[in-house]
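Undergrad: Take a look at these structures.
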Structure I
């Protein structure tokens with residue numbers, strides 16, 4: 001049994017095999033693998049006795065359920081009008097300059113992916129950046145540089 005199938009089976013035992021178990025299982029796979037591969041979505045469909053179209057439709061609907069490979073650290077910058085007005089483009093430019101990637105790209109070592117998010121729910125503290133589950137409110141290009149450089153030091 002492949003590692004993905006084992007992970008899906010383990011999550012189904014934890015969350016159940018009903019339709020309502022789909023989201024927690026999708027989220028667990030993304031946490032572990034950083035995206036939902038075709039193999040993972042097929043394994044989930046089989047384990048929950050759902051159609052693969054149903055699993056893919058759910059996965060592709062939600063922004064945070066990536067269906068393409070992402071880096072270990074997924075950087076999301078809020079793109080709402082509030083964050084835009086407070087300098088989110090400068091934040092993206094700073095990250096791009098440091099990591100040498102553009103929006104939607106992943107570094108060649110698969111450590112970082114740079115994305116935008118429709119809303120991170122922190123409009124009162126913009127611009128906002130999210131790295132995996134860590135929120136960074138009221139960031140400036142200088143703070144962004146410090147944060148990214150700290151992540152670069154991690155192994």
Structure II
């Protein structure tokens with residue numbers, strides 16, 4: 001099962017390398033990783049998606065808590081809001097232009113760049129929504145694709 005782990009860390013050089021090395025040493029594959037500063041400039045938030053059973057994830061969280069730069073570790077797998085962003089550059093022909101715009105509107109995606117031969121489309125949402133949109137765009141020809149890692153936040157009053 002995929003688990004989403006939020007890790008608050010000191011915003012210092014080398015912290016990302018130490019955290020990712022912990023996963024490498026344990027033989028776990030990081031499926032998604034997003035890092036950014038928080039409301040405090042001295043603290044960064046890592047959102048890590050990793051596969052494993054409950055026991056494995058518990059062990060990973062204990063190991064993360066042992067790192068000096070780690071402030072707090074939380075499992076956000078359940079009861080959280082998760083989003084991902086993708087930018088997709090799609091081939092566009094004059095005949096297919098309106099069709100692509102219509103599909104983008106259905107998915108609440110935004111066309112953020114237009115050229116004679118292509119559109120760059122921005123889409124946000126959960127992994128399934130983004131995958132479904134990408135599958136539909138493949139028939140038009142995807143020139144380039146860039147995805148962020150998943151970000152997540154606990155629902156309600158709970159914070160990390």
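Derivation of every value follows stated rules applied to the coordinates shown; laboratory data play no part. Just so you know, these numbers come straight off a predicted model, no measurement behind them. Cβ atoms are built from the backbone, for glycine too; each structure is taken alone.
Undergrad: To which of I, II does the computed value 3.8 (distance in nm of label points 7 Å out along Cα→Cβ at positions 19 and 147) belong?
TA: I
Undergrad: Match the computed value 32, 17, 12 of semi-axes √(5λ) of the Cα gyration tensor in Å to one of the structures I, II, and report its label.
TA: Among I, II, the structure yielding 32, 17, 12 for semi-axes √(5λ) of the Cα gyration tensor in Å is I.
Undergrad: Assuming 19 is relative contact order in percent (Cα under 8 Å, 6 or more apart) as calculated from a single structure, say which of I, II it is.
TA: Considering all the candidates, the number was obtained from I.
Undergrad: Determine which structure produced the value 3.5 for distance in nm of label points 7 Å out along Cα→Cβ at positions 59 and 83, calculated from the coordinates; the candidates are I, II.
TA: It was calculated from structure II.
Undergrad: Can you say which of I, II returns -15000 when helix-only ellipticity at 222 nm (-39500 (n - 2.57) for each DSSP H run of 4 or more, over all residues; to 500) is computed?
TA: I
Undergrad: Out of I, II, which structure matches 16.0 when mean count of other Cβ atoms within 10 Å over residues 3-10 is calculated?
TA: Derived from the structure labelled I.
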